[in-house]
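Please treat every number below as a calculation from the coordinates, not as lab data. The structure displayed is predicted, hence computed values, not measured ones. Cβ atoms are built from the backbone, for glycine too; each structure is taken alone.
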Structure P
Amino acid sequence: MTTGLLRVLLTSAGRRVELLNCFRAAADRLGQRLEVLACDLTPGLSAACAMADRAAPVPRATDPGYADAVLDLVRRHGIALVVPTIDPELAPLAAAHPAFADLGCRLHVSAPGVIDIARDKQRTAEVLGASGVPVPPTLPPEALRDDPAALPWPVFVKPRGGSASRGLAVIDRPEDLPPAFDEPMICQPRLSGPEFTVNLFVDAGGTLRCVIPHRRLQIRAGEVEKGRTERLPVLRAIAEGVAAALPGLRGAACFQVIEDAAQGPRVIEINARFGGGYPLADHAGATFAQWLLEEATGRPCTAHDAWRDGVEMLRYDAAVFRG
């Protein structure tokens, strides 16, 4: 068990001050000395980098040298745990997993196959649907052009590899479907009903230890701004199906569900990382950050499912001042 100073690196830190604070609070509960490093493309403009103990610049996550830059930080600072926060960095980091392990660093990523599925919404629908997880019918635009009756109209169109609510559109009629798009897209029936994020924690041995849904009461830029935890057995059952369909899933992850009035709950996407609304789960007692620190330091994992129902989060803007 590690009892000395533990260094954690938060990558693509951006505005993730709440996540950083969750790790600090977790270390306090464990009596673990902790130093949090953060990196970003422009750390001088990152609130989380400003709040970290140290900060460093790295290339864009899509740069071929990104994983090597993160590995260099691990090597120079003796980092024991790396926590990615955005989708584009997951694949390059997962591919470099053996190099992190050689340095004695725990890289918080799922298996590359899981990352590939989660980053591709068409494959997400196909893999989950084949495993019995309820998903909406999903087609590429070219298939829908060939057979406009394949989906009910209007349809929801979004990037096949998008995130943060980028590039979303509703198309009312087949004749309004553009002849081409600037990037690969998918089409799904427009679902209507309450939206949920389901956070889940899978331990290092592959066991699903916690499922905590929250109702998305208000959204901003694809991230929950107001939410409330709700213990719903149907969402627990869906989470078990997601974990079974993705046996390489590890650590913190989340998926989005729309409870359509006609079709019932449908999973629309997966994030194989900490979701933006994770601080609500943490406050409700699903302390994923603590459980990762336990695994990284060789402590017994205390992961559980006894979180508090009905906990609400009402976010507001705050500022970091310097100079």
Structure Q
Amino acid sequence: MKAAVISISEKGRELSLRIKKSADFIAVERFCIRSYSDFGSRCFEDIGGLVSDIWDKYDAIVFICAGGIAVRAIAPHIKSKTTDPAVIVIDEGGRFVIPILSGHIGGANALAVRLSELLGAQAAVTTATDIGGHFSPDSFAAANGLIITDLNGAKAVASAVLSGERIGLLSDYECINIPEEITTEPDCNIGLYIGTEDKTPFPVTLKLVPKNIILGIGCKRGTDFTAIDILVRMSLHNADIPMERVAEIATIDIKKDENGLLQFCEKYGLELRTYAAQELMETEGDFSSSLFVKKVTGVDNVCERSAVKCGGGRLIIRKKAANGVTVAAAEKPIILDFERKIL
């Protein structure tokens, strides 16, 4: 998780430095108001302008200041619980850590708990399911890389849990550490279906779809972003796989600075994983082979091998090629853990 830590006072600066040095569970970048900055921080003068610049660039924003200042700074940018970053406020004395936005899906609640443990502070988590130690569909989905297809359905499940109602579960994937609130018995009024098929096993069904598709992409030097985008979208469409299920992009290391590929990753918010030719050649599996590609890159197939190398699963889209681009996809095997946390 990439976090921006913002401070506006000397005590806040000292606290942000403490977080930077000790919070090894997040990647911290410090932003200090110019009057109270140091060599290792980025300076700013207007907190509203700063938040406008960084809102979509970080997984979490941690304010070390009064809560009102933070609320006013983020108010113009709040859009949806599925896309907004986690937002946390810490008082400059380091006594309270308060998640104020994207507590479950964004991970603010879990981050607040970790930061409070680090600082010896009190985490002021206010979400009902967390307070009671109950199952939260939002937290479960976020921690296990699942896509919530219906926010109203997620609210219905959370409400049923708080009312003491048993929640049904039908999953196409292995599940472990299933809590007491969840049952695999079929006679439930409300429940979860985890999978990719068109199933509604309960009168009220919340469908959770795994985000576990790894795209392997190869391309000629200088290939335009549009050519990559078109082939990827066409390949996924033909395989009936929504783009939202893609978790990562993989390729050979000589393509790590390929502009079109980097633009593609940036557009969809995906991380690019790269591997050396020898690593790809040592990847086991049934892959198509090209002597020309091997002569140029040192590996006989970039897209299929990189997808499997990154995901460790099986190919579900074999090599597709057009306009100097090759695409393949692998489905990463998953085990769903109801006790898994985001951080």
Structure R
Amino acid sequence: MDQHIAESIGRPDLIRLDDRLLCLRFETMKVVSALAAVRHLLDTGAVRRGDTLVDSSSGIYAHALALACHRHGMRCHIVGSATVDHTLSTQLAVLGATLERMEPCDDLKLDQKRRVERIHEILAERPEYHWMRQYHDDIHYLGYRAVAALIREAIGTDELTVVGGVGSGASTGALARYLREDSPGVELVGVQPFGSVTFGAGHVSDPEIIIAGIGSSIPFGNVDHASYDTLHWLSFDAALAGSVDLLRRHAVFAGLSSGAGYLAARWERTRSPRRTVLFIAADTGHRYVDSVYARHREAVAIDSLAPRPVTTRADLALPWCRMDWRRAPGDPMASGLPGRG
């Protein structure tokens, strides 16, 4: 029996969509990392019950950290993007978390930068606060060990490919790390939006949006670039088509990043007929009803979409590109892979 709702929310469902395509579906994925990170901080004495934990968030992590703080008797302060909606801000208030919402900003890179700068200002004013550093500290990997064990027990790891948003590196990177402890052949496919600097696509803008949660407009410190075998960059329109098809074909109501992962996973499955492909659906589709699902008539048929293969990031272009990354550490800001131009 769970001792707190956060434990239930953080436990994923493993859904078979066809014989070689699986969906690891979360209600709110980042609860997994937040719970384990806060527990570790308490166990190691880095924080004490009653202390205040602070971080920046565009939405999902704010909810996750508020739940983890509620579970462990901590205070929570969030510097939030304008994208934090009324439903979430109301939940945060009732949970006892304080939300400091930034002014709206059309430039997402500037928005993320301003939120981090505000964190530094808060720490200068209140040095007793503990910054969770979700973008920089691999303490957020810890919670995914249990998820890796669930995957290993349910489907095994032979000929397994994991697909999901790169984000801060703490979901896909962590799953690969733990699954490869006894199965180094597990392949990892990272999904990125155009405009994300993490793997050097900052020069390609998407007129719609940089997909929150799977990309970054500023460098992240806890992404292990050498974990990834393959990368897919997808536009908003492609991810929208994937999200709509995922709901229409499989009745899985999930977020925009899940639609992007679904498209990438379907492609990888066709390329590797012996491998099982598992993609991550990090959250539900409720936040995307107006921006994505209400536009379902605009969605193109996913069979009409295919990635453009690229070997250098100078060739990246909307709506969808794929690159063999080959676990290269590389310079994420370079135009191509080491030794490949």
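Given a value of 31, 58, 11, 0 for P(r) over Cα pairs in 20 Å bins from 0, in percent, calculated from one of P, Q, R, which structure does it belong to?
Corresponding structure: P.
Between P, Q, R, which one scores greatest on distance in nm of label points 7 Å out along Cα→Cβ at positions 19 and 179?
The maximum falls on structure P.
Of structures P, Q, R, which gives 1.9 when distance in nm of label points 7 Å out along Cα→Cβ at positions 187 and 315 is computed from the coordinates?
R
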